[in-house]
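Bear in mind these aren't lab numbers, they're just calculated from the coordinates by the rules spelled out. If you're wondering where the values come from, they're calculated on a predicted model, not measured in any experiment. Cβ atoms are built from the backbone, for glycine too; each structure is taken alone.
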Structure I
Amino acid sequence: MTLFIGGVAAVILELAEPRVRHGVWDHSVFPADPVLRLRRTGLAAMVSFYAPRSKALTMIEGINRRHARIEGLTDSGKSYRADDPELLLWVQATAAYGFIKAYSRFVRRLNDDDWERALTEAQPVAEAYGVATPPLSKEGLRELLQALEPRLEPSETLQTFLRMMRDEPALPGVLSRLQPLLVRAAVGLVPPSIRRRTGIDELGPRPGESALLNLLARGSTWMSLRNHPRELARRRLASKR
């Protein structure tokens with residue numbers, strides 16, 4: 001559940017940056033099938049962290065090759081490339097922020113050392129994607145968000161994405177009915193100043209929803225999914241001991 005919330009929060013921040021927004025929206029299946037795009041992104045994240053190193057690197061190299069072919073102009077005439085180091089850094093940082101923040105907000109409060117450990121563990125993956133200097137502390141991540149905030153802007157694309165995530169079934173079965181709640185939770189993870197800048201400040205959690213989300217997220221964390229990539233990786237490593 002926190003993966004969905006954190007993933008949506010990350011995409012909100014990505015789409016707020018105009019060059020990233022055009023790169024994502026104009027060169028992928030996102031406008032036609034955002035659920036498929038999110039699932040692919042989620043799969044890539046799981047493979048990056050839990051698959052054997054050789055398989056993860058093969059997948060990442062393929063993604064990097066595709067990124068190298070993506071370029072264009074924003075509505076304001078600014079050029080962009082998907083392999084621009086600054087944009088790669090922004091995408092990596094927003095993903096890290098979304099996933100870690102969601103876990104810390106709804107499952108277990110993480111201290112600064114926990115944030116540093118999570119970011120340090122993600123460093124090899126970030127570097128494989130071409131990010132030379134990913135933030136390695138909560139403070140470093142906060143400084144990066146603040147530095148790029150003046151470039152962020154509202155857009156109809158962002159509103160469309162949030163509407164799709166609320167209305168189109170992305171979670172299995174009855175869980176899809178929770179999507180409006182989870183999307184509001186994702187909006188609530190975005191720093192307040194960025195919510196105001198991007199015009200989504202009124203779309204966050206309603207009174208009382210945060211307590212419900214805490215219960216749901218903590219409960220889902222204890223669920224053991226036999227074929228979850230984390231469990232497969234744990235069993236693979238255990239078999240080598």
Structure II
Amino acid sequence: MNFMWTNGNLWVLDSGIVDTIDNPRCTCPPKVVVINVVLKKVTKTIKLTSTVEPMSQLQNIVVEYTITGPFIYISDASRGAIIVHEVSSNDGWSVLACDPAIGIQLALVKKGPLHNSLMLIRIHHRGVLELDTAMLKRKMCNSPLTVIGEKEKPVFLLGFDAHHLYLRHSECADVLSWDIQKPYSNLINIHSAGPQMVPTSVTSDPLKYSLLVLDTNYAETVLETKATYHKLTFIGQV
């Protein structure tokens with residue numbers, strides 16, 4: 001299950017699969033549930049049955065608000081595809097983006113006042129892939145993409161905000177900030193998790209003009225050597 005909070009709505013991706021690591025099994029058809037945080041109720045349920053395949057691995061969701069209404073983008077790692085769903089028309093389709101991967105993380109960033117890009121990060125692969133959302137909305141089966149930093153170390157996505165991506169190298173616990181309006185080589189170290197800790201998420205607090213970084217010792221927990229604990233750090237927004 002994955003979620004995104006945008007404009008007072010919580011968009012929850014329910015893949016329908018539980019026990020994904022040990023004993024994956026399907027409990028319900030995949031769907032997106034929209035929860036209005038102010039009203040505290042479910043306002044919409046979007047079924048994804050027509051755009052997925054039996055072996056689909058739905059992992060990440062981002063939502064783009066446009067003049068005509070919201071567009072949902074969901075990663076399907078088993079196919080290397082992006083599922084696109086236009087909420088206003090309830091129409092959905094798939095766009096092939098890359099080769100299948102263990103995992104595909106998504107981020108939506110601004111390249112200009114009316115220009116957004118969908119950034120794809122493939123787990124254990126070098127480089128960040130960039131897709132123009134305008135192409136995705138045109139139902140182009142093989143949308144052109146740009147590969148950035150293909151010679152650099154593999155990274156994990158921790159979060160995004162406007163035109164920034166927050167990343168970490170796969171073998172390191174430092175949080176790196178990348179302003180996508182600058183070269184990929186211009187990565188800024190903004191946070192170090194500390195001994196035995198790994199950053200898992202970065203989000204922005206617009207009211208305090210700061211970033212919230214969540215660190216955890218989940219690696220030790222998986223090995224069953226220590227109890228789970230977390231640390232939340234506020235840092236100045238980059």
Source structure (of I, II) for P(r) over Cα pairs in 10 Å bins from 0, in percent, for residues 62-189 alone, computed value 11, 32, 37, 20, 1: I
With FRET efficiency 1/(1 + (r/R0)^6) of positions 94 and 166 (r between Cβ atoms, R0 = 30 Å, to 0.05) derived as 0.60, matching label from I, II: II
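Consider the structures I, II: one of them gives -1000 for helix-only ellipticity at 222 nm (-39500 (n - 2.57) for each DSSP H run of 4 or more, over all residues; to 500) as calculated from the coordinates. Say which.
Among I, II, the structure yielding -1000 for helix-only ellipticity at 222 nm (-39500 (n - 2.57) for each DSSP H run of 4 or more, over all residues; to 500) is II.
Using distance in nm of label points 7 Å out along Cα→Cβ at positions 22 and 38 as the calculated read-out, with 2.6 as its value, let me know the right label among I, II. Show your work: numbers first, answer last.
Numbers: I: 2.6; II: 4.3.
Answer by label: I.
For which of I, II does relative contact order in percent (Cα under 8 Å, 6 or more apart), calculated from the coordinates, equal 27? All intermediate terms of the calculation are to be shown ahead of the outcome.
Values: I: 27; II: 9.
Considering all the candidates, the number was obtained from I.
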